[in-house]
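Structures given as structure tokens follow.
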Structure 1
Amino acid sequence: MQHLEFLSPFFQFNGQLQTLLPAIFRNPKIAPYSRESFTLSDGDFVDLDWLQNGNDRLLLLSHGLEGNSQRPYIKGIAKYFSENNFDVLAWNCRSCGGTMNKAPRLYHHGEVEDISEVINHVINEHGYQEIWLSGFSMGANISLNYLGKKFLSIPTEVKGAVVCSAPLDLEDGVHQLHTKEGAFYRKRFFSMLSKKIKVKAAQFPGLLDLSKLDNSKHWTWFDRHFSAPLAGCKDELEFYQQATPLNFMHQINRPVLIVNAKNDPLLGKKCYPKNFIDRFESIEFEMPKNGGHVGFSERGSTVSWFEKRAMHWIIKNS
């Protein structure tokens, strides 16, 4: 049963407000995370933030671009699931936990080895028998790409994923940043990522040509000269191909729920391929009228509509 419609707060009357106001004003009160610094196979590290109450089920959370475990959308769902018989792990991508990572690379939508190592570590060290993935924006793509690319080696403990605001066609999402609706977010992402690019260039002299940073007029230029080489791709086209979940969706063999609001200011038209996704029996695709980008505030509730939808869907598919 789909629950496509819900009531946003009356003052959040469009997708921009439904995106920005929860990000600015929502502040879920949760117990302090327990942090674990996890060393990856290449010697680099990621920070794992835990809410553990001795449950045998785990929700593994993946944040969005330049996000982290402290974002309201991560803390909100972590609080809700932690209070409803789940342990929760909010992992921070390389460089996102508060300390710059050590390797000559960052993170991206199509990178699935790190989340794979985190999942294997969780199983080996903590023994969870039921693990569900939930991702937001870039984290949604990471979760979907993991299920699609690693389908032959996914542990049986991983039961499926529920994600929202997924830029299912990353190149189309990039072009959306250059629309009127996406301009604010483009400038913000560029400012935040530019600082990391400069730090990474200082860490590894000669790795990147910072003169190209000043000439970045279109995000494809940024991806060509920075995102792609840091991801080990020859150009931005290969980078988009590797980062687009639609290219690997036919290989997903776990139940998945994708929720993309129709008024999401960061998603282009190609990020709503309902007819394509409907071909796959294991994947459900919902397009609520409202919600914005990782917002989904619901009138009269401190819990977001997506958080309740995720819980309902996971319990149904457990």
Structure 2
Amino acid sequence: MKSGLEKLTEFLGRYDRFIISTHESPDGDGLGAEIAFLELLRGIGKSALIVNSDPVPEKFAFIDMDDEIFVFDDNFVFPGDPRDFALFVLDTNDLNNMGAAYGHLGGLVKDYFIIDHHEGGKDKFEANFIKAEASSVCEIMYDILEHFGFSPSFKAAQALYAGILFDTGSFRYPKTSSKTFRIIARLVEAGASPFKIYEKIYENNSLSSFELRALMLASMEIHYGGKLILMKLTPDMLKKSGAPYEEGEMNINLPLTIKGVVSSILVKSDGEGPVKVSMRTKGDYDVGEIAIENGGGGHKNASGYKSKYDFEETCRRAVSDMGKFFT
């Protein structure tokens, strides 16, 4: 079987113009990989642009330091004919998770290629570059740059460091490996500042986000003898606090800091799209399987999906699904 790098090299050889995109509600990993990949594609003589369905969250704005990420909204005008482009999909192997950009461009582009590290989407592993054991897509992207003989600029190094920091939970998630730290060392040597990047992501929240956290903690439900905590993020909470939706999403990990709690569920809605479920666990509790069963995906200890049900029914079902671990 061909390696991911071999498949990527062949794909690059077939086309000259590319769109780069990631999942809706983009995070540090997807955004960081996009910026580094854009630098590589232009460096090997390809034409490329980044088009996402949702804006860059404020806490990650420093990743896009040159404003190179376009947002597919009512004001966006595509520079050319999308049928002349091929598409790179980063940090998701679920095309339905890409939002409006893929909904419009997916049926027009010549072809697509996925670069990802999530366990779901096994049917896509053979034709794409999916490395489920990698800590992040930014870790994979560093390997890609190295394969093509490219040393990341300060901009790319900062973007990749931010993505790895975010997707490893500050280097504490199970997929963090010695290789992850070797890459981090090289990114620091290229100019990435651990202090400044951590500060931008984790110590730069608004006062409104602190109020939102309080509202979410007040919604807390304790299940299965204290092993599972459910929290909610509702449109009413967003309205009351004035905080952005993405800052509420960051609170999913808070319950796991409590002794005895091994699983956390966040049921969330911004009032516009579907109700969503995020799940986090410690140890051998594989929530990736639950996510896949519900049409989503992710990792063993960090996964999610979009629900077909209303908010309260989603909460009930999410707690029930986790029951197989504790009953």
Next on the checklist: One of 1, 2 was used to compute distance in nm of label points 7 Å out along Cα→Cβ at positions 205 and 277, and the result was 2.5. Which label is that?
Outcome noted: 2
Checklist outcome for this item: Matching 26.8 (mean count of other Cβ atoms within 10 Å over residues 141-148, computed) against labels 1, 2 points to structure 1
Checklist entry - Out of 1, 2, which one gives 3.6 for distance in nm of label points 7 Å out along Cα→Cβ at positions 21 and 101 as computed from the coordinates? => result 1
Checklist outcome for this item: Value 1.6, calculated as distance in nm of label points 7 Å out along Cα→Cβ at positions 37 and 53 from one of 1, 2, is from structure 2
Checklist entry - Suppose you compute distance in nm of label points 7 Å out along Cα→Cβ at positions 125 and 157 for every structure in 1, 2: which one lands on 3.5? => result 2
Checklist entry - Ranked by relative contact order in percent (Cα under 8 Å, 6 or more apart), which of 1, 2 sits at the highest value? => result 1
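For P(r) over Cα pairs in 20 Å bins from 0, in percent, the calculated result is 32, 59, 9, so let me know which of 1, 2 that is.
2
Every number in this text was worked out from the coordinates using simple rules, so none of it is lab data. Here the structure is a predicted model, which is why all the values come from computation and not from measurement. Cβ atoms are built from the backbone, for glycine too; each structure is taken alone.
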